[in-house]
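Below are structures written as structure tokens.
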Structure P
Amino acid sequence: MAAGLLFLSLPAFAEVVVIVSAKSTATALSEEQASDLFLGKNSSLPGAGQAVPVDQAEGSPVREQFYAKVSGKTGAQLKAYWSKQIFSGKGQPPKDAGDSAAVKTLVAGNPNIIGYVDKSAVDATVKVLLTIK
């Protein structure tokens, strides 16, 4: 029964979008490029230079949906991945910035920051580079 309820709740998730400041020169991003940025495998945004990714709060549905779609990792797998990266000195995870509203505010104010939000949070201060379905 619980599995059925979980399945029923999945379509209720809204679309997640990857955003940058409206002032950014970046125009588009693939899921693979998004995965590489948020997993610390790349630090540049195509067409815009250095990118600083920010995460939503750990355990948030938007964060879970984002990572499941772009990297195929669950929250637990993501935690294990970053533990290994940190331990081996290969990188640090993106900073947790809070919810969609907080991420949007950070991104809007700095053309080097990239984040992901619920599509409903998008306004003229940010630009959508990727829609995750």
Structure Q
Amino acid sequence: MIHVFCNKRGSGKTKALIKLANDKAQSAKGDMVYIDDDNRAIHELHRKIRFITTREFGLKDYESFYGFLCGILSENYDIDTIFIDGLSNIVRVNIEEAEALFKKLEKVTREYNLCFYINLNHEICEELPEIIKKYVA
């Protein structure tokens, strides 16, 4: 399952995602990962949630980000939930190019029974590509 939270920068998406992650950590059966482009949220997350910052990995496009996700999943088969805070901050490319990433995420969610919660900074969420728009909560 994929959930996308779309809104303008500064609208409170990160606080809401942290709260959601912490709430889910209380009853999680599998492992959880929180991915962000910086480490500001590290001390706000429940200790059961693995925090990963992408800053050191030089992710340039959606293809490299997908490879990054596959590396995380191949290291731990018990992951069932991944939170991605600020996808547009992690990979700074045109949102229309994200279509291929979301097609791959759809496949991964089915194959590995994963749930993705993704924060996306976008001024006008109605203008998102259809493949992303269908996951906007």
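Laboratory data are not the source of any read-out in this text; all were calculated from the coordinates shown. Model, not experiment: these values are computed from the prediction. Cβ atoms are built from the backbone, for glycine too; each structure is taken alone.
Observations on the model:
- Origin of the value 2.4, where distance in nm of label points 7 Å out along Cα→Cβ at positions 14 and 110 was derived from one of P, Q: P
- Look at distance in nm of label points 7 Å out along Cα→Cβ at positions 22 and 102 for each of P, Q: the largest one is in Q.
- Which of P, Q leads on relative contact order in percent (Cα under 8 Å, 6 or more apart), largest value: P
- In this comparison of P, Q, the computed figure 21, 17, 15 for semi-axes √(5λ) of the Cα gyration tensor in Å is attributed to Q.
- Value 17.6, calculated as mean count of other Cβ atoms within 10 Å over residues 62-69, assigned to which of P, Q: Q
- Calculating distance in nm of label points 7 Å out along Cα→Cβ at positions 38 and 86 for structures P, Q picks out P as the one with the greatest value.
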